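Multiple structures are listed underneath, in structure tokens.
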Structure P
Amino acid sequence: MAAREISPVEVMEHFLDRIEELEPSLHSMITVAADHAMDAARAAEDQVVRGEPIGTLHGIPLSIKDLVATKGIRTTFGSRLYEDHVPDVNSAVCERARGAGAIVVGKTNTPEFGMYGRSVNLVADEALNPWDLTRTSGGSSGGAGVAIAAGLTPIAIGTDGGGSIRLPSSFNGIFGL
């Protein structure tokens, strides 16, 4: 980005196009924040043009598991109880990612409160394995695993307390930590 070989807007448009194309069959995201992401990409591009210092993740699209609070972007925890919940603060991990310049493009699918080994809930359709739509993506960070494996976002934040990143990583053929 700093070398101006590609712009944050071009990067975001690429990933949003990919989401628009594949998301209807994959269900990796509970919420896609396309308008927010494009506004942030334009602001990131302006920073580059003005020669301002930029972070290590400047302009990079990021998806975040729907258990993690994101200021101004719906966070459902995979539960109908929180279907309309929009936090007014960021979680610490989201704040750090945004501070490094990452742009949140969406909230990835998770089972209700992260309490199941498949990313299925009553808010959205089940996140499906991008290599075989008849198979599960795993859980509870299954939506994040699908988003990475299908190239919907280059990076994703999940959570893991009992295999919730490790299982979707193995099911979807990606690396997670």
Structure Q
Amino acid sequence: MGFSAAISGGIMMTMIIVVLIMAIPAVINANITTSRAYSERAQLDSEYIKTSIQITDLQALPDTDIVNVTLSNDGSSKLWNYQKFNVLVTYDYIPDPLASPQRITENLDYAGITQIVSAAGSWSITGFIDDNIDPQILNPEESLTIRGRLNHDIAISAELVAVTISTDNGVIVSKAVIL
């Protein structure tokens, strides 16, 4: 009777060890994946905290489809991934001559770094101000100028034009100009 108890105990211990050996890699893999996610999140949070931007100048005129913006970097991180920026413009336009003005918000597409006026519905970087360190990278204490071309002319009776810009790491800034 004692021998059978020892054998059954040995079988149970062997099964427990086999189950643990099979489960440990999955647990370790899950821990590694979770650790990577926490690390990436911490890096994104750090970039978010270090990023600070301001719209220092906004120019828009009625009866045109052009908006000019000066964006300044007052944070401590470099900004360079412009194709992941979002530029939203809210303005009044007249859909047809007999209609009253309607307010619309457009999400403009990035058209690159160029002096040429971008196509309708897009924005481009037309220049850098105090670009002393890295060419075409928005370092701290530097500014850039953005020209957006809207899909419609701003209505002559428009009350305001508002621009919202978000960076690739989620920092958002807005400014409105009363016409």
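Source structure of the calculated read-out (distance in nm of label points 7 Å out along Cα→Cβ at positions 41 and 57, 4.2) within P, Q: Q.
If distance in nm of label points 7 Å out along Cα→Cβ at positions 113 and 161 is calculated from each of P, Q, which structure is the one that comes out at 2.5? Computing distance in nm of label points 7 Å out along Cα→Cβ at positions 113 and 161 on every structure in P, Q gives 2.5 only for Q. Quick one: Cα Rg over 2.2 N^0.38 Å, for residues 9-80 alone came out at 2.43 when computed from one of P, Q, so which one is it? Of the options listed, only Q reproduces it. One of P, Q was used to compute percent of Cα pairs over 27 Å apart, and the answer was 48. Which one was it? Corresponding structure: Q.
All of the numbers you see were taken from the coordinates with simple rules; none came from a lab. All figures in this text were calculated on a predicted structure; none of them were measured in a lab. Cβ atoms are built from the backbone, for glycine too; each structure is taken alone.
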